[in-house]
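Coordinate-derived values only; no laboratory data. What you see is a predicted model, and the numbers here were worked out from it, not measured in a lab. Cβ atoms are built from the backbone, for glycine too; each structure is taken alone.
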Structure 1
Amino acid sequence: MASSDSQKQTVRVSIFNQTYTVSTGGDPREIEELAAEIDDLMLSIARRTGSLDSARTAVLACLHLADRLRSAEREVEAVRHSLVHKTRDLALMLDQALLENDSPPEIPKS
């Protein structure tokens, strides 16, 4: 269910020495945590590259995050693919077990 504007809260965060006001309908602490992660990432990139250019640092941070996202999407797809195959295999095994149990019982010959 979407939050209405009246339920939104504003959060002030600092990323790479810039302050931003962000509106959120969720938990403000999540925004603060995400902002802290982005700030840490950008500071780390700036230290490694020796650049304080915020645009360059932001682009490199975006590329890093896009790479992490793509890796996570691949992992999710691999898990989904595995689950589809395992589910299919289990369904076949269950069908086979049910067919074996549905056969009439053998009557012993005397």
Structure 2
Amino acid sequence: MSTIVLVDEEPALVEILGMVLEGDGHEVRRATTRASALRLIAHARPQVIVCSDVALISLVRARVELADVMIVLLVDDLGISSIAPAVHVIAKPVILSELLGLVRQG
């Protein structure tokens, strides 16, 4: 399965989603800040990044070696999807089957 970097400012959400993704067979690295996420991304070389940070997406997309990484953006407002092109957008509260379906594609 995939290596996933999971990033959100809500530690409880990171923990719950991490457990679900691990239960689906993925290796999950967790972060609650942009700085820690960038360190994990540099070391883990994930196939998928699940995050709620649009600025992090911009930083990832600026790195050529990460061009093929699937990004799933978790949002409170689906209107934000126009800010972050070329990512998959899921509204909070997260529907687990929707997240798992996207990650399995990646």
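Which structure, out of 1, 2, was distance in nm of label points 7 Å out along Cα→Cβ at positions 11 and 67 calculated from, if the result is 3.9? Only structure 2 yields this read-out. The value 55, 29, 15 for Cα extents along the principal axes in Å, for residues 27-90 alone was derived from one model only; which of 1, 2 is it? Label of the source structure: 1. Here Cα Rg over 2.2 N^0.38 Å was derived from just one of the structures 1, 2, and that gives 0.95; the source is 2. Identify the structure, out of 1, 2, from whose coordinates helix-only ellipticity at 222 nm (-39500 (n - 2.57) for each DSSP H run of 4 or more, over all residues; to 500) was calculated to give -23500. The value was obtained from structure 1. Can you tell which of 1, 2 yields 1.0 when distance in nm of label points 7 Å out along Cα→Cβ at positions 19 and 35 is derived from it? Derived from 1, not from the others. The greatest value of relative contact order in percent (Cα under 8 Å, 6 or more apart) among structures 1, 2 is that of 2.
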